[in-house]
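Structures are listed in the sections that come next.
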Structure 1
Amino acid sequence: MRWTCAAFLLLLLLPSPASGQTNIRGGYATGQVWIAWETSAPHPSTYAVFRADTMFTDTSQAELIGRLYPSEWQPAAIRDQLTELGLAGYSNWVIPDLSGGTITLPPDDALFVDTVDEGPDGTRWYGVVRWGDTLVTAGVNLIEVPWTFDPLDPPQCHLQYEDVLPAGHAIRVYSLWAHGQDDHWNGRDGFPVMGNRHKNGMPSMFLLFESATPGAPPFPVTYWLHGGGGEAFTSRPTGRPKIDIEPIEGLLVAHNDDVQRPLYNFETEQWALISYVESNSWWFGYSQNQDPFAPSYTPADTDTLINYTQRRLIWIHDWLIANEDVDPDRAAIQGHSMGAAGATHMAKTFPNTFSTATVFNNGFHTPTGDSAEGHFLGTPEQDLRTSLERTPGDFVRVADLFDLTTPTSDQRDLPLIRMIHGKNDCCGVMTWDAEVVAEYRKADSSGIGAHLYWDLREHGWSGIPGYWTEGGDDALQTGRDDVARQETWHVSRSYPAFFNLQASPDSITGDPGDGSRGSVSGDDWGTWGGYHVFSPATLTDTPGVWQAAVFLLGLSTSHPRDNSPVERVVSDVAIRRPQLFLPNAGDPLRWFVFNMGGDTLQTGVETVEDDGLVVAHGVEMARDPERRILRIERVPPSSTPEPPATRRFLAVAPNPFRSSVEVTLSLEHEAHAILQVFDSQGRKIDDIVDQLFPSGRNPVVWKAGSVPPGVYFLRALVDGETFESRRVLKLE
C-alpha cells in the first residue's frame, strides 16, 4: 500500500481548519482507498468525506461520498465486544500497508475506506471535514491518492485481532468496508453494493471461532445471527450453553447487524447521533432511499428494499471458503428472535448455500417500528417490494421474507429447517399467536422439509420452563439443535422430508392449539417431524432408485427427550434436494418399505408431482432400534404399477381437484372405516363415510363444491385406528 502525507514543515506553516482533523494520509490497497486522519476532542457527531478528480479548496467543489458516525470512523463495535469477551490489546483499525503487511492506526485516528470499482488508473482528491464545515487544506484535511484498478486485487476482509479464549477456542475478528452507491446493481465485479450512497465506507465486523479440537479441512461452518439489540459476541461457542453452539469439527461465525442511525430519547425528546442498536436491518437491508442521518424516516410506498445485508453475508461466506478453508457443502445457519427471522429468509433466499437452518422464536410477522422513528423496512401495511425476484418480474415483498413457507427464490427445495417456538412468548412481532400456528400447519402440510417444535418457553434464553432446549435437567434438552448436529448436514445430499403429521391428531406429534399463549389451547409441548431421522450412511440416490433407512429416535442416552415416546407413526415422505433421482413430472413410481431383514412391510404407487417432487404417502416408521428401509423406484415405461390387493392404502384422484375427489380405501380384510376431512387449521369439517367396508378396493366420492379453495387433509380410521392420511388441494 502506498501512503502519502504532507511534510511536517508544511503542517506547521499552514493554518489548521476549525474542524480539528489534521495529518490526513491516504493510500490504495486491495481494491480500496484508505483515508486516515488525526482527531481531537471534542469529537463531532459525524465526519464527512468528499472526493473529486482535481484539487479543491471547498467541499462545494467535490462530491460527498461518505459520512461517518463515531462508531464507524473508529472500531467501537470491536472494542466493545472484545471487552465483553475479556480480551485486551486491541487499540485501533488494522489496515494494509505497501509491503503486503499491516499497520495499526494510532488510538485517536479515524478511518474511511472507499471502493474503487472501475478503471482506468488515476488519482483522486479526498477531503475530510466535520459535518457542516466546508474548507479543506492540502496536507491537513485534503490529500491526493493515486489508485490502480486491478480486477485481480479485489476488496478483502481484514483481520483486526486474534487470540485464544479460555475454553481453548481460537478467535479471529474481521472487518469489511462496504461499497455504497444508489445504483445498487452495478458495483465492482465480484464485490456487490452493500449500502446506498449514505453508507458508502460503512464498516462491518464478524467474529470467527475455531473448534477447540478442530478436524481436518475443509471445515464445516455454522453462522449465528443475533437478535434485536444483540451483538455478535453473545454467540461465542460457550455463550449459549442451553442450546450448545460449540463447534466440534469446524468454525462458528457470529455476525453483527449494526446499521447506525440516530437514537431518539423519549425522555428528552431529542435525537442523538450515536449508534442506534435497536434499528437493525433485520439481516436483510433497507430502502434504497434510506437516509440513516435523518432523525425519522419511514420508506415511501414506492421505495424498494435492497438486500444489502444479505449480500454482505453471502459475500463473506464466499470469502471464508476461499480464505479460511470453509467447506461449501457444510454451511449451516442459526438465529434467535430477529436472528431467527434473518436465518429464515437467508435459508429461503439462498437454499443452495445452506445445509440446514435452526430457528428459535420467529413470529413470522413483518417488523414494525416505533411511530417516532419509523422503520428501515417500512410498515406491515406498506409491505414494500424488495430487490429479490422469485422469477423475472415476480418481486418478493417484505412480508414474504419472514414467514416459513412463502418462497423467496426460484428454487423448489429448501435446506432442512428446525423451527422452535414457545407458547409463552409475548415479545412483539415474535409472539406466539395464530399466525405462528398457521405457518406450522402450512409447513407440515406442504412438506417443505421442516422439523417443527413448540414448548412453554418465553422469549429470552434464561428462566424458561421449556422442554426442547431449556430446563434445569439435561433430560429436558434436545441435541437436535446443537451446532455439532448442524455440522453433519450437507448441501449436496438429498434428505427425506416427513410431513402431514398434523393429520393424525391422536398420534405422538401433539397439536400446538389455536395460537393462544400459555397452557390454554393444544398441547404444552410437541413436535411435527422432530422425532424423525434418516441414516445418511444408507442413502442411495441414483437415476433409478432413492433409498434410505428411516426411523424414529429411540436410543439417545445424552438427550432422552429426543426419543419418540411411541413405537410407530405414519407420515408422508417427500424427497428433497435429490441429486440423481430426478424423474419427470407425471412419471409413475413404486415404493417399498422393508425391515432390515429384507421383508416387505409396505408398498405403494405414486405419480411424480407437477413440479417434479417425489412423495410417498402413508409411510409407517418404527422407533430405533427397529429401522426400516424406504425404497422408491422409477417404473419402466412398459409396466403399469398396481398395488398388491392384500395391502391397505388410501388413494385420492384427481389431486388437485375442483368440485369432487374420489377417495379409494383398499383393505386387506373387512373392517369398519371412517373417512374424515380436516382443514389446514386442523379443524374437522366433514365426515365422508362411517360404515363397514368389505376387503379390497372401496371408492368413495367427497363432494366438496361448497368448501372454499385451499389445502385439506383426508384421514382414514379403520377399526378405530388411524392408519393413513392424504393432503388434497381444492382449486377455484
Structure 2
Amino acid sequence: MTDYRNIRFRLDNLGLDLLHTADNIDPGKYTRLQNVFSQRDGEMSTRLGTSPFLSVSPGSPIHSMRRIGDSTLVLGSSDDLYVNAALVSSGWSGDPLSLVRFRPSNSSDQWMYIGDSAKMRKVKADGTEFLWGIVRPSVAPTLTVNAPGTGAQDSTVAGAIPYSYKYTYYSTATGAESNPSDESASVAANTESITVAVIASADPQVTNIRIYRKGGTQVSDFVFVTQTSNGTGGYVDAASDIALAQNDSLRDDNDVPFTTVDTNGTTLFGTPLSKVWGPFIGKYIMACGDPVRPGFIYWTNTDRPESASSANNVQVTNPSEPLLNGFIFASNPYVWTRDNLYTLDFGGPNALPTFIPRLVPIGIGITGPNSFTPNGPGFVFFKSKDGIYVTDCQNTLDSITDDSLRPIFRGESTGPFAPVDNSQEDRLRMEVVQQELHFWYLDTQGEPQHLFLDLLRKRWQQYKNSTSVRFFMGYADENQPQHRLLLGGDDGVVYEANTGIFDIDTAVAGNFRTHSLDAELPQTLKEFGNVIIDIDPKDATITVTPYLNSEATALAPTVITGAGRRKIPISLTDTYAYSLALDFSWSGPATFYQYEILFRVDEEALKHWEMPETSHGIAGWMHVRDAYFCLRSTADVTFTHTIDGLVKTYTLASTGGDRRRIYVRLAPTRGKVFRYALDSSADFRLYGEDSQLNVKGWNDTGYKPIFPFTAPGYAPFLRKEAGT
C-alpha cells in the first residue's frame, strides 16, 4: 500500500456546473447541488426549512404576491384575488398580476393598483376593491330655472352667455374624479336660481357628485360650483358669477385607464392592460400590454393615478415587436421586448410627449413578461433566449449562466436537469432577496424548478421542496425588519423560506455530487482503494454512492448515521476506473467538511510492449532461468524472449481482468544480449515493479532477482518514479 496516493478535498461550495463533463469540473463545483447551505468556506450543511405563512384557496397555485401593509399581502391565485386569506374577487385572467403600490395624495391608505388583461382594479388592506378610475356619468344634467329673485345668476349683462352644466363622480377615498357628463341644455337667467338634476353613480367608490357650470360672465371654462353626496336628484345653484370666478376649472382628461384606438380608428375607453409598473418619481403609473396597439406605452396623469388622459401614450416599437413589461431603475422608466430594452426619457409633465423612447444598446430582450427583476444591487437581472444576464441599463451586459448553466438554456439536458421550457413564459420568474437571485421556471419535462445564485460568491444552487408542493414564484418581502423570502406554492399556500429545519413537516432532503477526480490523467486507469469522509451526520441518514468514469456507473452505496463530527472510511474495493465522484444524499440536518481519496495510478493499456536489447549489466555469457510477469489482461499474452537473435515464445494465460503475477520457466539458453516483448489481441497492463527476472552470469554462483522493467525509459508508465 506504500504506492497509494491520497488527495484531500475541502467541501468548498463554488456552485453548480452543468456546462462541463463531470471529469472536467473544477474541485468545489458540483453536478448536483440541492438544498445546501454554506455558512462558512470549507463546509456544507442542509439548508433551513420552509413553513406555511398564509393559506388561501386549496389547490390553486399562487402566482402573484406583494405586500400592501405591515401585516397584509395582496395575492393572486388562479383567477382569484385575495387580501391575506380573504377572497376579494374572481374573474381575473389567471395570469400573473401586475401590482403597483401607490398612496394617492388625499388618501391616508396605501392602495394596490392591479393590471391584468381581464380587468383593472385597486384594492386596499381591508379588502376594499374598486374599479381603477371612475366611469363618467352617462346622462347629461337637466336644468330648471326657478323664480326671479331666488338666485344671483345673470346672463343678460353685456358679453354674458346662457348657463349650462356638467357633473362628475368623485371618491373621497382616493381623490378619483371621473370625466364630466355631456353638457346640459343652455338656459338664460336673471336673478333666478337653477336646479340641476343629476343621476347617481352605482359605483360603490363614488361618494360625491361634483357640479360645474359655464355661463354668465364665465364664458370659456366650466368652473366648480359645489360637491354634493352621491344621489339622484336636484341641486339648486344660486351662486353669482363673481363668487365662482376663482374656483377650479373642470378637467376633461380623467379617462378611466387606459384609452386606445382599434384598427378601425374607434376609440376604446377603459382598456385593461396586463402590465403596469411604477410609480415613476412618485407621480406616474406606467403600463403596456395593449392587445390593439402592442408597441405603445401608457401612463397615468401626474399625481392622479386614477385617471389617464387619452393623450398619455407614445409608440415605442412597431406591432411586430410587442412590449412585454417595464420597470423603474435608477430613476428612469424602461420597457422590454423580446429583442430589446428601451428607456423612456422624461421630458417633464408639460412636454409633448411626456416620455420619449430611446433604445438601450444591449441587443437582447426578455423571454417572458416576468422573466426579470430590477431589485438587484445596482443591476437588472433578466432571462433572455439563451441564458440569464445582468445589465446596468446603459451599455454593460454580462451573462451569469454561460460559464456554468449554459446547456439547460440552450435546449440540452444535463444530468437530472431538463432544459428550460421557454414556451411557458408566465412560469419564468425572478426575484432578488438579500444577496441571492432566485429563478423559477418550468422545464421541458413539465417539472417546476427553482435555482438561485449567491451574488457575492457567484455560485448557482438548486432549491427543491422536500414535499410534493412545488413553488411557482417568490417574493422578497418588503418593509420588514429582516430579509424574508415568501414562496408561492401550487397548493394555494404562501410559505416562508429559511425557517426551522423542516419543509412543512418533512425533513429537508439534500443532495450534492462532487466533480469526478481523474488526478489530471483522464486517459489512465486508477485503482481506487478508500475514501475517508469528514462529516457530522447529526443523526441524519446519509447515503454515499461512488460514481465511476464520469458518472457512467456506480458502486454500491454506503449508509452513514450517528452524531458528532467524525472521520468515516469507506472501502472502494480496489476498483479500477478512470475517475471517481461521490454522491451524497440525505434527509435532515447534517454538515460535511472534507473527504480524502486513496488511489494509485494504473499502468497504461497496451497491445504490444517491448524492452530494447540489454545485457543486464553483465559482461560475457549469462542465463535467465525464469521470470515473473505481473499482468492484468483479458486475453492470452504472448511473451517473446530473444537471446542473441534466437527467438523463444511462451503463452501467458489471461488473468480475466485481475492483477496477477504469472511465473514463466524459460528455456535453458545462454546468451549475451536479451530482448523481451509482450503481445496480445486485447489490451493488457504490465506492472514493472512486480515483474522480475532471475539471472546468473556464466561463472557466477546462484541466480539473482533483477527488476529491469521499472528502470527509466523501459516501463510504459512508471508508477513509483512518477510519485504515485
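Just so it is clear, none of the values below were taken in a lab; they were calculated from the coordinates. In this text the structure is predicted, and so the values were computed from the model without any measurement. Cβ atoms are built from the backbone, for glycine too; each structure is taken alone.
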Comparing structures 1, 2 by relative contact order in percent (Cα under 8 Å, 6 or more apart), which one has the largest value?
-> 2
Tell me which of 1, 2 gives 17.8 when you compute mean count of other Cβ atoms within 10 Å over residues 314-321.
-> 1
Mean count of other Cβ atoms within 10 Å over residues 450-457 computed as 26.0: which structure among 1, 2?
-> 1
Taking mean count of other Cβ atoms within 10 Å over residues 66-73 for each of 1, 2, the highest value is that of structure 1
Of the structures 1, 2, the one that -0.30, -0.42, -0.84, -0.99 was derived from, the read-out being log10 I(q)/I(0) by the Debye sum over Cα atoms at q = 0.05, 0.06, 0.09, 0.10 Å⁻¹ = 1
Given a value of -2500 for helix-only ellipticity at 222 nm (-39500 (n - 2.57) for each DSSP H run of 4 or more, over all residues; to 500), point me to the structure among 1, 2 it was derived from.
-> 1
Which one of 1, 2 has semi-axes √(5λ) of the Cα gyration tensor in Å, for residues 138-521 alone, as calculated from the coordinates, equal to 58, 22, 17?
-> 2
